1. Can you rank I, II by distance in nm of label points 7 Å out along Cα→Cβ at positions 42 and 58 and just name the one with the largest value?
2. Name the one structure among I, II that helix-only ellipticity at 222 nm (-39500 (n - 2.57) for each DSSP H run of 4 or more, over all residues; to 500) of -15500 was derived from.
3. A value of 1.4 was derived for distance in nm of label points 7 Å out along Cα→Cβ at positions 50 and 98; which structure in I, II was it taken from?
4. For structures I, II, calculate distance in nm of label points 7 Å out along Cα→Cβ at positions 26 and 106 and state which one comes out highest.
5. Matching task: 16 is the computed value of relative contact order in percent (Cα under 8 Å, 6 or more apart). Pick the structure from I, II.
6. Using distance in nm of label points 7 Å out along Cα→Cβ at positions 18 and 74 for the comparison, can you identify which of I, II gives the largest number?
7. Work out the source of 2, 10, 21, 21, 18, 12, 6, 3, 3, 2, 2, 1 here, i.e. which of I, II gives that when P(r) over Cα pairs in 5 Å bins from 0, in percent is computed.
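A short reminder: the numbers here are calculations on the coordinates, not readings from a lab. Note that the coordinates shown come from a computational prediction; the quantities given were computed from them, not determined experimentally. Cβ atoms are built from the backbone, for glycine too; each structure is taken alone.
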Structure I
Amino acid sequence: MVVRVRHLWNKTTREVQFYLTSLDCDASKLGQAIRLHWGIENGLHWTLDVTFNEDACRVRTGHAPQNLSLLRRIALNALNLEQSFKRSHRQKSNRASMDNNYMLTILSPCLSKHDDAEKPCCQ
C-alpha cells in the first residue's frame, strides 16, 4: 500500500494505491521500483500525450500502433535536441508544421552523420 499526499496551492489531496508483486517485502526496494515506474510515466508518457495527444490515438491494428509510437519518440528526441527556440515541445512542433526552415533545423541533427559524441534522434 502506498499513500500519496499532494499539496497544491491551498488544496491537499490524499490517494491510496495498492500494488501486487512477487518481490520480497522490502519497503525501500518496492518504493524505488514504484518511483522508477512513475518517473517514466511522468517523464516520457505524459510528454508524449501532451505533445502528440497520444492517448487519443485510435490506431489499433497491425503494426501501425508500434510504428506511430516509434515516430513520436523520434520526433520528441528531435524536439529535445533543438535548443534555439526555447518553447514547449508542442509549440516547437506547431512552429515546425508552419515553417519549413524551422522543421529542417529540428530534423537536420537526425539526418546528418553523427560522430561518437552526438546522439542520434532515435536513441
Structure II
Amino acid sequence: MPNDPAPMVCEPLIRPSTTDHPLYDAVTEACRTVHDPEIPVNIYDLGLIYTIEIDDENAIKVIMTLTAPGCPVAGEMPGWVEDAIMLVPGVQSVQVDLVWEPMWGMDMMSDEARLELGFM
C-alpha cells in the first residue's frame, strides 16, 4: 500500500507504575496514609496518585494530582506524600510532581473509596 502513513504512537495520559518492583506495595501503602483533609478517604484510593516510578537505586518518583486546582492544601500535600514514602525502609529518595492533566474525576476512585463516600 503506497503512501500509508506511519502508525501513530501516543504516550498514555497516565504513565504506568513500576508495579513489579519489590518496594511498590510498601510505597502504595505509604500513600494510603495520606488523606485529603476535606475528604475522609486516603489519596491513593481517591485516585490522586497517577504514577509511582521506582528505579534500580530505589529512587521514587510520584506523579499525582488533586481533586481541584484550588485545593487549599495544594502546596502542602506533595510534601506529605514525600514524607510518608521516605519512611518506607529501602527508599533512597522521593520526588513528587503535581500535575493537572489529566484532570481528576470521580471515576478514578477505587471501589473502596466509592463505598466509603456513599457512592455505591
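1. I
2. For helix-only ellipticity at 222 nm (-39500 (n - 2.57) for each DSSP H run of 4 or more, over all residues; to 500), the value -15500 is produced by structure I.
3. II
4. Ranking I, II on distance in nm of label points 7 Å out along Cα→Cβ at positions 26 and 106, first place is I.
5. I
6. I
7. II
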